[in-house]
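Alright, structures below, take your time with them.
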Structure P
Amino acid sequence: MRKTTRNIRRSRRVRQGFTLMEVLLVLIIIVVIAGLGIQQLMGSFQKSKINAAKATMGLLSNSLKRYQIDVGNGNLPATLDALHEQPADLANPGDWIQMLDKPVPMDPWGKPYEYKPNGTSFELKSGGPDGQIGTQDDVVG
């Protein structure tokens, strides 16, 4: 009987760690949870970029409308750069007012905003995450 008790104590001492299967199972669970977290984080990151593009386009839109009223006598500028730098072809250069303190920024994906004046209205777009104008992920302002 003594030998049996001694063997049990010895086997308890020997089996103090985890098996390889237990360690692998825990690692797989951690990787799955981390993958889900990263996917959620990337989705939030894209949404914040879209919101930033919309906010910038709102600022540009307001500046274009102010330009149309204050500088252009009802006309829109040919380019967005006219909001920051005086255009050379302005009919009354003395009427020009700088609408933006800094040059027109790029969209959150590093591409220029697309601006198309149409008489007294305009179209303002960002290519969105794929950077291509005319696709489903375009951000329109």
Structure Q
Amino acid sequence: MDYNKFDIAYLKMATEWANLSYCKRKKVGALIVKDRMIISDGYNGTPSGFENNCEDENGKTNWFVLHAEANAILKIASSTQSCKGATLYITMSPCKECSKLILQSGIQKVVYMSSYSDDSGLEFLKNAGIEILNITEQELYKNMNE
């Protein structure tokens, strides 16, 4: 699969955005880009007004934690922007639930770095005609050093 310098740059920025997450188990960052402009961003975390505790006392992720891509899409929903025709750059491939949001939002391309444990979400998006591009962490860092 072919990627360009912008795919590398935006995915690199998504990795920086992931560092903003308070979650301990997984830190995930997302950017939504349209016409080479970032129109939204997000990282996984608790809803506004909640304490920034993503995990319970057993280290399991709390059910109410929002995924990075959901946060980015929700920001768009409360703005004058639209995801139609946009690209989602995300550090981890989407789950099944977020894949439905991605499809319904009008995003046409998903670029991700690492794979979620269940690839059903990616398969759903592929079957729906969404372009999927995987740039591994190795490839990303190789390109960052060039």
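None of the figures in this text is laboratory data; all of them are computed from the coordinates on show. What you see is a predicted model, and the numbers here were worked out from it, not measured in a lab. Cβ atoms are built from the backbone, for glycine too; each structure is taken alone.
Given a value of 22 for relative contact order in percent (Cα under 8 Å, 6 or more apart), point me to the structure among P, Q it was derived from.
Numbers: P: 18; Q: 22.
Label of the originating structure: Q.
Among the shown structures P, Q, from which was the value -10000 of helix-only ellipticity at 222 nm (-39500 (n - 2.57) for each DSSP H run of 4 or more, over all residues; to 500) calculated? Walk me through the numbers before you get to the answer.
Values: P: -16500; Q: -10000.
The read-out comes from structure Q.
Using distance in nm of label points 7 Å out along Cα→Cβ at positions 86 and 118, single out the structure from P, Q with the greatest value. Numbers along the way, then the final one.
Details: P: 3.3; Q: 2.5.
The maximum falls on structure P.
On volume of the Cα convex hull per residue in Å³, which of the structures labelled P, Q is highest? Walk me through the intermediate numbers first.
Numbers: P: 146; Q: 110.
Structure P comes out on top.
Which one of P, Q has mean count of other Cβ atoms within 10 Å over residues 30-37, as calculated from the coordinates, equal to 10.0? Please report the intermediate quantities before stating the final value.
On the way: P: 10.0; Q: 18.4.
Answer by label: P.
One of P, Q was used to compute mean count of other Cβ atoms within 10 Å over residues 46-53, and the answer was 10.1. Which one was it? Intermediate results must be reported in sequence, preceding the final value.
Details: P: 15.0; Q: 10.1.
Going through each structure in turn, the value belongs to Q.
Work out the source of 18.8 here, i.e. which of P, Q gives that when mean count of other Cβ atoms within 10 Å over residues 22-29 is computed.
Q
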